[in-house]
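Following are the structures in question.
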Structure I
Amino acid sequence: MLTTRRAGEKPKNVKNFSLAFFILTLVMVATQSINFIVTLLPAAQETVLDVGDGTTVSVASLQNTYLTVVIFVLLVYGLTWFWVTRSNNWARWIAIVLSVLAVIGGAQGLITTLAAGATDMVGLALSLAQLLAAGWVLALAFRHDVHEWFKPSTVNPSAL
């Protein structure tokens with residue numbers, strides 16, 4: 001059954017797709033921000049990480065790296081969300097790729113947390129939130145009405 005809609009009115013699933021990607025953006029930025037904040041804690045300043053091959057890195061030396069990652073994630077996810085709300089098909093595909101990467105990262109974080117005995121409740125919660133948000137984006141990304149809305153041949157008034 002076809003439903004009619006007013007010109008320029010986004011279908012509910014398109015709005016939900018934008019909302020789901022916005023939530024994924026918030027989760028990804030929050031995750032990276034927490035990593036950065038941990039490097040600023042006095043207790044973490046003297047912590048040394050073994051990165052393999054007998055190489056060690058102090059947590060304090062990672063501050064600039066984590067700040068750069070926070071800014072990069074904020075820019076990439078934020079700009080992608082902005083262009084998704086503007087109904088650009090290429091932005092939908094970037095959102096899909098970022099969501100797949102978020103699923104991989106969330107699954108890896110979840111497996112790591114569970115293998116360590118699930119004592120890191122913040123890490124567990126962030127991994128689950130990342131998986132849920134990315135799964136929501138991917139579930140909506142290929143729905144027929146979302147695909148039709150973002151179709152390049154269709155001129156959407158909001159894309160102008």
Structure II
Amino acid sequence: MARTGNTQNARSFVVLKVQDAEAEWESLPPTPFGAVVIAPAEKPLKEVFSKVATRLLELGCGWATLHAGKHTHRLHDIFDRAIVDYQLKHSPDVEMMTSGEDEDSLEEAMRDAVHFGFPTYGEPYPGLLVLVVAPEDSKLDEQAEALAKSVQAE
């Protein structure tokens with residue numbers, strides 16, 4: 001079930017928790033939007049997250065902050081390859097920037113998404129998708145929602 005709210009800097013957000021790339025995404029921010037993609041701190045599966053990246057591109061995501069603990073670099077590689085593959089196969093004009101570091105905590109990743117996850121040119125994206133790709137029993141979506149509502153810029 002999607003949950004919505006507002007950040008401290010007046011961006012609206014939608015929190016979605018899915019178990020895989022094939023799950024239905026019931027609600028999205030208006031395009032273009034930014035996203036924070038959160039995975040459990042285990043090795044991200046290429047098959048799953050390539051599809052997630054492609055789907056985000058198709059839906060109008062222009063920026064994705066990535067978080068998978070010490071495996072964030074792997075998630076970053078998967079996303080960047082999927083973006084280039086999509087550009088080569090479908091449209092060279094479609095873009096999605098990515099950010100995220102292995103050493104960032106979930107709070108730091110959320111801060112990046114909420115306060116800095118949009119282009120330096122043009123208007124900031126008013127909407128943010130908080131996409132948690134995790135097992136049903138995970139509480140990452142609850143943590144992410146609380147952080148999205150409360151995280152402050154440094």
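Taken together, the values in this text are just the output of simple stated rules run on the coordinates, not laboratory data. Keep in mind it's a predicted model, so treat the numbers as computed, not measured. Cβ atoms are built from the backbone, for glycine too; each structure is taken alone.
The maximum of Cα Rg over 2.2 N^0.38 Å, for residues 75-122 alone over structures I, II, that is, the highest value, falls on I.
When mean count of other Cβ atoms within 10 Å over residues 19-26 is worked out for each of I, II, structure I gives the greatest result.
Identify the structure, out of I, II, from whose coordinates relative contact order in percent (Cα under 8 Å, 6 or more apart) was calculated to give 36. Can you show the working numbers first?
On the way: I: 32; II: 36.
The correct label is II.
To test your reading of the models, identify which of I, II gives 1.7 for distance in nm of label points 7 Å out along Cα→Cβ at positions 11 and 139 when calculated. Answer for the origin of the read-out: I.
One of I, II was used to compute distance in nm of label points 7 Å out along Cα→Cβ at positions 51 and 83, and the answer was 2.2. Which one was it? Of the structures listed, the value fits II.
Give the label, chosen from I, II, of the structure having the highest value of mean projected area of the Cα convex hull in nm². Between I, II, the highest calculated value is found for I. Can you tell which of I, II yields -10000 when helix-only ellipticity at 222 nm (-39500 (n - 2.57) for each DSSP H run of 4 or more, over all residues; to 500) is derived from it? Answer by label: II. When distance in nm of label points 7 Å out along Cα→Cβ at positions 27 and 131 is computed for each of I, II, the one that comes out at 1.8 is II.
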